[in-house]
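Multiple structures follow.
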Structure I
Amino acid sequence: MSGIGIISQEYKSTANLFKNLNDYIILLKKHHFKLQSANKITDQEIITARNYLANILGQIVAQLSDSNGVGENEQNPSQVPPFFIKRLQEQHKGDISWYKNDLEEVQQRLVGNEPLTEKFIGHLDELCEQLDAETTRLYRKLRRR
């Protein structure tokens, strides 16, 4: 695959992950803050959002724990692009172990159907912000080619 093809594929996977992550976080925030549209959210939508986010957080934590940061299991390939993991490692190089612990705690709350606090929602928001920044970086790189 050519250089532009690789960047294009990376952009596509990062943009898709960002959209899904953002949509599910918004859904959980509507539910958590009991916004006006929250009464239209079904229990199944909440379960789906929690499961998706827990799965993505598990992948992120696993890759952050990997010495290369890009450890993909052939039987269970990651949806999380390696450049995004690298961005998180750079952003949290001084506190990576605490950061991973925070993400694991959010993941456990999602899996355990425990309520999310503003602190945990903040961690999810930060992931979205970093993913948005990575998507923007890749888009600019594509535009320069």
Structure II
Amino acid sequence: MYETIQAVHSYLAYIVLALLFLAVANALIGWMGNKIFNLNKDFRLSLFTLILSHIQLVVGLIVFFISPSGLKAIQTLGMGGLNAPARLLAVEHPFINIVAIVLITIGWSRHKKFMEGKRKFKSIAIFYGLGLILILSRIPWNQWFN
């Protein structure tokens, strides 16, 4: 079961990263180009990115609780016993990605308060962009591509 959920978490990450990159790029183009916020394209892209990001977080939390390199590693080795790669998987990756999803959610919530497209795009660009940077900073790249 663990291997299946881990695989779902890994493959879903590709989709979430691609959508997050597209949403940030779309918001930057809309913000800098002073475009009108389109409900069919801009709204749906941002919403779908938000939804898949939250699904990825839930799957990631499940992995954290059932993985030998998540909570079990902390319980077995203690916080002081984790080396850098183990700390990345058990502490940094989950914590920073939770912060990233919170930022994405704030960007979504803020954009709904604005009427003009430029401010909507700005909110999404900044908060989704910060979320993307945080997610990219804590991906265990050496394990992901092996």
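Since every read-out is calculated from the coordinates, none of them should be taken as a lab result. Given the structure is predicted, the values throughout are model-derived calculations rather than measurements. Cβ atoms are built from the backbone, for glycine too; each structure is taken alone.
Here the criterion is distance in nm of label points 7 Å out along Cα→Cβ at positions 2 and 50, and among I, II the highest value is seen for I. If mean projected area of the Cα convex hull in nm² comes out at 9.0 when worked out from the coordinates, which of I, II was used? Answer for the origin of the read-out: II. Tell me which structure, out of I, II, gives 4.0 once distance in nm of label points 7 Å out along Cα→Cβ at positions 42 and 66 is calculated. Comparing all candidates, it corresponds to II.
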